[in-house]
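Structures incoming, each one as structure tokens.
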Structure P
Amino acid sequence: MAEFAGEILKRAMGEEAAPKPQRPHNPVDHWPPAVLLERGAYLRKMARLGSGAASETLRAYPQHAAMLSFRSRSGEAEVHERFADHFYVLAGAAALATGGTVTGARTIAPGEIRGDGIEGGHRQELRAGDMIHVPAGVPHQMLVAGDKTITCFVLKVQEAP
């Protein structure tokens, strides 16, 4: 029927009026490493102009979000009550402190805590190619030393409370 209606419109109003066939919507998002690293270079420039860190949400979904993060300095300690963080290190190196207790803890939004640091946690070194999963409710802090930097693809996934 759509073809028939399109043919009638084409004859009556010329080629321009005919409906153009639409491509089917592709629900798959694809970010090749080169694109992520290019965006990371942009975030590096933004971080230089600001506080030494920059991030962007690539896409928000109903129960998770895909993000890109660049750091040239250490971040605050964080606890997400309902979200797990999955970090994939694209470039650079840093340490990740996890567990323990957040010092100077303050609530910045419902279920979101920030603080000065982590006391009594575990520390592990990260480098390009590493994948890290931090479950919801676990304190964590990205520690960047000296002139090092780190660029990560971050997947924030909502977990059941």
Structure Q
Amino acid sequence: MEQQTHINKSQFEHKWYPNIKYLLVGVFFGILFVKSEVISWFRIQEMFRLQSFHMYGIIGSAVLVGIVSVWLIKKFNVKTIHGEPIHISPKTFHKGQIYGGLLFGFGWALTGACPGPLFAQIGTGATVIIVTLLSAIAGTWVYGYFKDRLPH
């Protein structure tokens, strides 16, 4: 089977202005994150100290929605808004995923910030999170630089 370099790359040229809908969805999710306290350092610490079900309930709900969504996409052959088929590639397990998951979890526990809501945290005035954002960008760059030499 031929290896594709861009598995989910669209075959169509797109104009820039339809991306405004993604900006609006991002703002909506930012508000949702703030209102549900997903970005709260206190709530994240509660989760890692096993003191509250709040974050586990939110994460569990998201996992359930993801499972149902992928099942529906596969069952009904859902296509993109441009009519392209959605292909979900099979995933293989690598021991590097354990190391990466542990590193991610430690970083999350130490900073109280998951990469998803970093911008929402900064938007609420927690500007110290800029350090976490820059660290996440640096970590991504370092991984990209060394990925061929890391356990996968």
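What the table below lists for this structure:
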quantity	calculated
Test item: Rg/Rh (Cα atoms, Kirkwood Rh), for residues 52-99 alone calculated as 1.12, pick one of P, Q	Q
With helix-only ellipticity at 222 nm (-39500 (n - 2.57) for each DSSP H run of 4 or more, over all residues; to 500) derived as -6000, matching label from P, Q	P
For log10 I(q)/I(0) by the Debye sum over Cα atoms at q = 0.09, 0.10, 0.12, 0.18 Å⁻¹ computed as -0.41, -0.47, -0.58, -1.14, the structure of P, Q it came from	P
Comparison of P, Q - label where mean count of other Cβ atoms within 10 Å over residues 108-115 is highest	Q
Origin of the derived value 10.2 (mean count of other Cβ atoms within 10 Å over residues 60-67; candidates P, Q)	Q
Test item: distance in nm of label points 7 Å out along Cα→Cβ at positions 76 and 124 calculated as 3.4, pick one of P, Q	Q
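Every number here is computed from the coordinates shown, using simple stated rules; none is lab data. Note that this is a predicted model, so its numbers are computed, not measured. Cβ atoms are built from the backbone, for glycine too; each structure is taken alone.
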